[in-house]
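Trainee: Pasting the structures in now, so scroll down.
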Structure I
Amino acid sequence: MNARCTAAVATVAGFAASAIAQCPPATPGGLSASDGTQCNGVFVNWNDVSGATSYQVWRSFNNNLGQAILIGSPFESEWMDLTAVPGVTHYYWVRAFRAACVGNNFGPYAGPNVGYRGSTPGTPSGLVASDGTCGSVELSWNTVAGSPLYQVYRNTVNDWESSTLAGVTFGDSLSDQTALPMQTYYYWVRSSAACGNSGPSNMDTGVRGAIPIPPSSVTAAEACGGIRVTWSAGYAIPQITGYNVLRGTSDVISLAETIHTTSSSATTYVDQSATPGITYYYWVSAMNACSALGVGTPGAWGSTAYTPLAISQQPQHLTVAQGASASFSAAASGVGSVTYQWHRNGEALVNGGSISGATGSTLTINPVAASDAGGYWVVVSDSCGSVTSTPATLTVSAGTCYANCDGSTGAPLLTANDFQCFLNKFAAGDSYANCDGSTGVPALTANDFQCYLNKFAAGCS
């Protein structure tokens, strides 16, 4: 055999030896199955095997090759498992096939390698929205495996379909600082991943806290012992914790001072430190956890002056003649209207006979009798109480009796001598006889006779 033939035979022998060495084909290396990165299946790939003409891909739901099924025979070193169940873990094996290897065409299995098909993420649960957090609505929820992103939606009505996006976050919470204060919102959250978005979570309502809406209808009125300030309840989320009552001597709130802090349930306060006669202006502010320095915005103001019950004019002592008229007067002021009740020697007087004005500011006795002498005082009352005046004494003098013409002091006081006395004075033209006090001419007439008869008949009391 010549040298050229010898070389050729050696070469063929070498190829034969090489072919024999690759049967069965080698185990594929670098087996990898995608973990949720593919939304339409599981992407399986591996390293090329020298001499392989195709490959077999096997799959099982557990780590048991005996239960695996053949799902593909690709000619390349990759396979897209479009039949993988979304979100379910699958186990994959791969082996190489070489047609030239008669009798042992298949190489050893590589694997398993675990992979799963990407899917729409699960729905978050446990959504909670805060009620009354100052400056925001705080939201939190339970996260979902495989979902890095969460979208928070809100609405002013309980309708998911018309809700709008309020924020996006990479965690389990969100602070909604764009919510309007004290507006109730309906919230939902959904998870988001490469393969889409989940459905909405449970709904929860939330409200952003703020400083209180000021009390309205602030009024001030005289009260027993001071000035009563009344207001309508304010409104706030979180709830009101108290009220501040501010007072000034003008309607400029910047000059007013806080004089009292009440509880959250109070809607009235009596200012007992008010000075009588001074007009005060009042404002009321509400407080809650969101109030700056604990003071809310003051509401409307009311004003009034305080007038305590007092007698400004005391009754005076009197001395009057018997048969004349006597009057005692008093003046007082207080909270609202005042009433009077006159007393004599400790006994409350009533109108009737010679007494009038027993329950008024002026008491009149007409005519005065000797028995009317004594001490008089008045009790003045208002809605808050009563005060008693200083007593005044009525002294009744004997005086003169017109019909007792002769001035006798015996009993009876009036006799025929008084009538004769009158006749004599009439005849003499004495002015005493002008009984009716007429000023015409003549001054003395028959009317004076009749006047005297009437006085004589009335007697001297």
Structure II
Amino acid sequence: MIKTSAVGIAVIFIIFFFYQKICNAEEKCSNFFSGIDDFYNDYFDDSRFFAEGLYGIPVRDYEKTEKDEYIAFEGRIHFETTHYLDYIDFLAGFGPEIIYSGDLLVDIYEEALRYETRELSLFLRPNSLFDIKIGRQILTWGTGDYLFINDMFAKDYISFFIGRNDEYLKKPQDSLRVTFFNDIVNIDAVFLPWFFKNTTPTGDRILFFNGFKGKIAGEKSNWRYHEPKKQFSNSEQAVRMYRNIGRYEVAGYFFNGFLKNPRGFKNIPDTVYYPPVTVYGASVRGPFYNGIANTEIGYLDSRNDRNGNDPLIENSMIKYLLGYSQGFQNDLTMGVQYYIEQMMRYHSYKRNLMNKDFKRDPFRQLLTYSIRKEFFRQTGYINIFVFYSPTDNDVYCRPSVGYDINDSLTVMVGGNLFWGEKDFTEFGQYEKNTNIYIRVRYSL
């Protein structure tokens, strides 16, 4: 099954690559392909299609994972479209749209053929005061670049660490989103009927630090993940209030739900869970000097450990972010960010540490630096994004080089480079997961 599917995707790549060449050479296309084009144009609106291949290899010792010769080996077919339902009389006044996005993935690493609906939603605008979107959709807000304070929606960090496109960092979630518009303040209100967790390393593909054993763990980590039950009492709610004041966008945030990473430890051996949390925050973004500046703050209220006395639950904390980006001549863009996590009730945390626990810093600091340079009339680029923590003394670097061979075919080579002085820090634990990859995409 897997080999057949992989060959099928390879064939699709070859057909797409040569299709345009053949048509141009013969100055015509077959009636068959013309018929497909007509069908495509008549029944689909705002459609997008691509086929993509990814291959990545580790550059360090990788023997503890399921496969050590590669970290990613996959082919993907993606299709998205919007269908307008204004021909239905009783919906015509609501501007109805059905939005769909889906992926068929052949994952050689996991020896699996998977389908994922990334969006299937109904959009309605009953009047000029509000609109509604219900169904599976990708949710995001906040001002950080790869740094999330008030964006408590689910992420996929496995995709982020193995070279998949950035769009796959954000995970789809089933939700109801209502946006209210008025001259005083706009409001986004989101209801999530059940919990969606972050996809984080479990040792099968990405090594990580096992706090129970005090060492780097691989496929034999045997962690058990206890998730909130799918019931109404465990639903999540999120609100964003925003408006422009002059040239600046000002926003306030609220979230009530659960941490998306397993930051709670149960007394049962090797069992982790997702503690409840409430988040209150704000942000400002707008022009400053010759670029764009942003600042964001968020208070995470750890509802099950507000006094900080339980060492098995993440303490409450305040997160701060300050960022700035600027474009320069010759298609050069640079950006910097300064991020702080302040642990609340640190004295209680330190007092309740166990003998073998690793002590965290009360103020974890993180600096990011990004540079992007485009070449050849913006058909090629070099991009580098670096995370560096002076308190943890660890680094995560994401270099990449891309080139658009034509309007449809893009090739990119990149890497995920980790280093850390200690195994238990955020990026230090992933040092042996350092990898390089190549990604090829053909789009229509």
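FYI, it's all coordinate maths here, none of it is from the lab. Source: prediction; values computed, not measured. Cβ atoms are built from the backbone, for glycine too; each structure is taken alone.
Trainee: Of structures I, II, which gives 18.5, 55 when Rg and Dmax of the Cα atoms in Å, for residues 163-218 alone is computed from the coordinates? Show your work: numbers first, answer last.
Mentor: Working: I: 15.8, 61; II: 18.5, 55.
The structure behind it is II.
Trainee: In terms of relative contact order in percent (Cα under 8 Å, 6 or more apart), which of structures I, II is highest? Don't jump to the answer; show the numbers that get you there.
Mentor: Numbers: I: 9; II: 12.
The maximum falls on structure II.
Trainee: Here is a follow-up. I have 112 for volume of the Cα convex hull per residue in Å³, for residues 283-362 alone, calculated from one of the structures I, II. Which structure is it?
Mentor: Numbers: I: 161; II: 112.
Corresponding structure: II.
Trainee: Which structure, out of I, II, was FRET efficiency 1/(1 + (r/R0)^6) of positions 339 and 395 (r between Cβ atoms, R0 = 25 Å, to 0.05) calculated from, if the result is 0.95?
Mentor: Derived from the structure labelled II.
Trainee: A further question on this structure: Assuming 0.95 is FRET efficiency 1/(1 + (r/R0)^6) of positions 123 and 235 (r between Cβ atoms, R0 = 35 Å, to 0.05) as calculated from a single structure, say which of I, II it is.
Mentor: II
Trainee: Name the one structure among I, II that Kirkwood radius over Cα pairs in Å of 24.3 was derived from. Display every interim value, and only then the final one.
Mentor: On the way: I: 34.9; II: 24.3.
Corresponding structure: II.
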